[in-house]
Structure 1
């Protein structure tokens, strides 16, 4: 059985920060992040923190990724890339945010390009989900890292 990257609190914290990029976290964004965190089985203490973070703007500067391994960092970047590509067009502000996210995560330029390609590949599949497919991203990232 293949090991997948662990879904972390920081992944959902990042999703909240992305939701806040435009200065407003709408109810649908908040609910989607919190529901995904519950479905991922995050501990109650982490869910409480996420609910509190959903009440006021979260920025990338508020985050620490020091204890995450390489696969977890790539997963977080890939999720950010997926969200940025959701409307089929990555705006300059989104590109800047992705660059900042990669820098904070210490994802190399090569890793960033690989994750961006992976997201495009997954989104372009005929069976691509309408929403973010974290499980598929996790499986693919794990497989790519084992291949390298």
Structure 2
């Protein structure tokens, strides 16, 4: 009986249209949600692209070390210095590898690692480090997480 009354007054058509409208609204809401998420991902990608490599590594919790500049004395090519940049995660990694302890200045920890690196490179090139002095390495802190090594 209900079906006949609905058909007689056109209620069945109104209900069918309402169901189609609800389905279209649900689809539109899903599309809007996907578009919002895509816009958020694009914004995050843009912000990440604006970051320096150090900032990206730090945000990921990854160690970072880089040579910012290399300076060579034009009058004596054997003299010069490197400007290094690192993050706290790199220093933590060095501590875990035995290059330093809590309380040691970061510059000293990085310097210990750098000296070892230089000795290893020299050894690979056949330079006997026992016959000659290791020389003098000067470390000058220039900013948080940056030092000049000469």
Structure 3
């Protein structure tokens, strides 16, 4: 384990400038892996729906954010990206205390559009698949480099 006892080894807190929304979701953690980045989140009580499992909207938000962050970071310097289209399929649930990892697979990076897939994992269980199309968009009004 690393910084906190409940965070797997190698993950560091991902600090997102100017992103109060992502701060309300996380904290999020990131770990370099091969040529990519894995985004992690510990499921807490505040992430649960009335059935006692992670809320589907929260999981989709995690996948959308991971896609945007990873795609933006693939360019040097990082480019801000916005979601154009996102689809998601739920395969299983996450429960309080579960460590969820978001793994992104880039299909194509063009000058303006990027196409990628994200899978959310709890251990060896794939719980969600999301596919997205993202567009390069300069930040508005001098905001941070990208939102994700």
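Throughout, read-outs are computed from the coordinates displayed, never taken from laboratory work. Owing to the predicted nature of the structure, the values given are computational and were not obtained by experimental measurement.
Tabulated data for the structure shown
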read-out	value
Which of 1, 2, 3 yields 30 [relative contact order in percent (Cα under 8 Å, 6 or more apart), calculated]	1
Which entry (1, 2, 3) yields the derived value -5000 for helix-only ellipticity at 222 nm (-39500 (n - 2.57) for each DSSP H run of 4 or more, over all residues; to 500)	3
Ranking 1, 2, 3 by Cα Rg over 2.2 N^0.38 Å, for residues 63-110 alone, the structure that comes out highest	2
